[in-house]
Structure P
Amino acid sequence: MPDRFSRRRKRWSQLFWLVVLWTASVATMAVVVELIRLSMTAAGLKTH
């Protein structure tokens, strides 16, 4: 019985870390995009 609960906990832990890493990567990409946009605007270029 404890083995079943251990597997379930491991599965939830893996899912949690998947969501955390995905969210962190999307947030990092958004920051990089905004920095590029700011540098383009500072250089006198337009984004569209």
Structure Q
Amino acid sequence: MKLFGPRYPEEVAKRVPPGQRLVKGWPVLHYGPIPRFDEATWDFTV
């Protein structure tokens, strides 16, 4: 029984952001490479 969502293999789990899940079918809301960034210098403002 899964209480907290799907369990992914460790290699996949490292790539799935918190709160998101692996999608193998439709709809895919993102396609292509994800840009790399330095978390230490990254800033997000709304």
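The table for this structure:
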quantity	calculated
Volume of the Cα convex hull per residue in Å³ - highest-scoring structure of P, Q	Q
Test item: helix-only ellipticity at 222 nm (-39500 (n - 2.57) for each DSSP H run of 4 or more, over all residues; to 500) calculated as -31500, pick one of P, Q	P
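All of the numbers you see were taken from the coordinates with simple rules; none came from a lab. Computed from a predicted model, the values in this text were never measured in an experiment.
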